[in-house]
Structure P
Amino acid sequence: MTLLYEGKAKRMFETGDPFVLEVEYKDEVTAGNGLRHDFAPGKGRLINLITSDIFGRLEDAGIPSHFIEKTGETTQLVRRVDMIPMEVVVRNLAAGNIIDRLGFKKGEEFAPPLVEFFLKDDSLGDPLLTRAHVIHMDIASHDEIDELRKRANQINVALIDIMEKMGLQLVDFKIEFGRDKKGNILLADEISPDTCRIWDVGTGENFDKDVYREKTGSIVDTYQKFYEKMKETK
């Protein structure tokens with residue numbers, strides 16, 4: 001297969017079908033838009049297992065995505081989409097950079113949940129986008145922005161349900177979308193502890209990438225514990 005793209009956490013390969021790609025998750029972990037980088041043996045396998053499971057559950061909840069099937073320890077097949085160069089962030093509680101940007105207190109609740117858009121560009125630091133920015137930069141139309149917000153909120157509801165069954169609290173998460181060959185918007189990329197903030201309801205323990213960012217634990221051990229909790233809710 002031909003390598004199409006390699007990012008910080010995954011590789012994408014062309015297949016014999018022009019509308020299907022293979023994703024391979026890497027045993028690498030980064031923070032600070034790639035400024036910090038380490039190898040974490042076993043991480044790719046866990047991200048593949050978790051993302052495949054979550055996309056399957058979201059499909060059952062009526063949320064379309066690019067995911068087709070898991071094909072190996074670290075690989076899965078996905079529908080080929082043109083990625084929208086924007087990260088959609090949903091926040092249920094204040095954590096991370098919004099505390100520094102706007103002075104919210106950690107754990108402060110957003111009701112309704114806060115949906116933000118960020119330009120996907122590490123060289124610019126993934127800056128915050130307004131609706132006017134998105135339109136002016138021809139990233140998405142007004143109708144598409146509304147659709148992305150609607151999808152983000154639907155995904156939030158579904159993920160909260162998944163996490164609550166695991167005794168966990170969904171603090172926030174980042175998702176990405178793409179357009180298929182017919183122009184339909186599909187959830188793409190991944191959903192995993194790499195792209196979410198997740199706290200234990202009782203103890204506040206992190207079950208996400210913050211254990212790496214804050215150097216408070218093993219990212220592989222944390223993701224394994226998360227996956228074990230997930231398996232118990234099937």
Structure Q
Amino acid sequence: VYPTGALIVNVRPNTFPPPRLQTLCIKPLKGSSGANIYLEKTGELKLLVRDGDRGPGRVSCFGFEHGGLFVEAAPQQDISRRTTGFQYELTGRPAGSDLQALSAPCRPCGDAEVLLAVCTSDFVVRGSIRNVTHAPEQQESTIHLHVSRLYRQKSKVFWPAPEGGGWRGRVLTLLECGVRPGRGDFLFTGHMRFGEARLGCAPRFRDFQRLYRDAEERGLNPCEMGTE
């Protein structure tokens with residue numbers, strides 16, 4: 001509170017020996033103000049969070065080898081209360097792999113990314129889009145799903161539908177992705193970020209079946225799953 005000066009924040013895992021691959025993700029708290037947050041390495045600064053930005057807290061991810069956090073208080077013209085804060089998560093996954101959904105969530109996944117997402121995602125389901133609701137103030141869209149087959153979920157994202165015959169759940173993506181309801185089945189994958197299910201790769205299911213079977217014939221699948 002009342003941030004002044006500057007400080008360096010070093011975040012490290014509390015396990016020994018620490019995992020070889022470590023990625024740090026940060027998300028500003030709602031209403032955070034009074035300081036800029038940078039990624040710092042050997043004296044060079046890259047702005048991650050700008051003081052006064054009233055938009056939704058975007059998630060920024062980077063590997064430990066890219067540097068640490070440098071928090072610098074911004075000059076203030078008044079003495080009103082200021083609080084700078086952020087949430088953070090540590091993951092053993094490299095920043096350039098399955099975290100692409102955070103850095104480029106609207107870009108279609110390539111074939112290799114889809115196959116890897118099936119193996120590494122926190123949830124993998126087959127289903128359809130029931131509805132999409134938008135929250136312009138958060139710059140996010142909520143995708144309401146009807147799931148016909150549940151391959152994996154590490155958290156309770158999807159629950160049995162009250163009318164039976166599948167599961168219901170919702171996942172988040174950025175408003176700029178322009179997701180709309182549509183016909184057909186998709187394979188939805190993604191990760192839990194700060195307690196929320198975020199959409200990753202989501203190919204049409206028939207395209208995934210073709211891709212998976214082709215990779216299976218060539219022995220290139222990183223893991224196995226049912227495709228029926």
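Bear in mind that the values in this text are calculations on the coordinates, not laboratory data. Fair warning: this is a prediction, and the values are worked out from it, not measured in the lab. Cβ atoms are built from the backbone, for glycine too; each structure is taken alone.
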| message | Out of P, Q, which has the highest value for Cα Rg over 2.2 N^0.38 Å? | response | Q
| query | Which one of P, Q has mean count of other Cβ atoms within 10 Å over residues 111-118, as calculated from the coordinates, equal to 19.5? | reply | Q
| message | By the measure FRET efficiency 1/(1 + (r/R0)^6) of positions 63 and 151 (r between Cβ atoms, R0 = 35 Å, to 0.05), tell me the structure among P, Q with the highest figure. | response | P
| task | Determine which structure produced the value -3500 for helix-only ellipticity at 222 nm (-39500 (n - 2.57) for each DSSP H run of 4 or more, over all residues; to 500), calculated from the coordinates; the candidates are P, Q. | result | Q
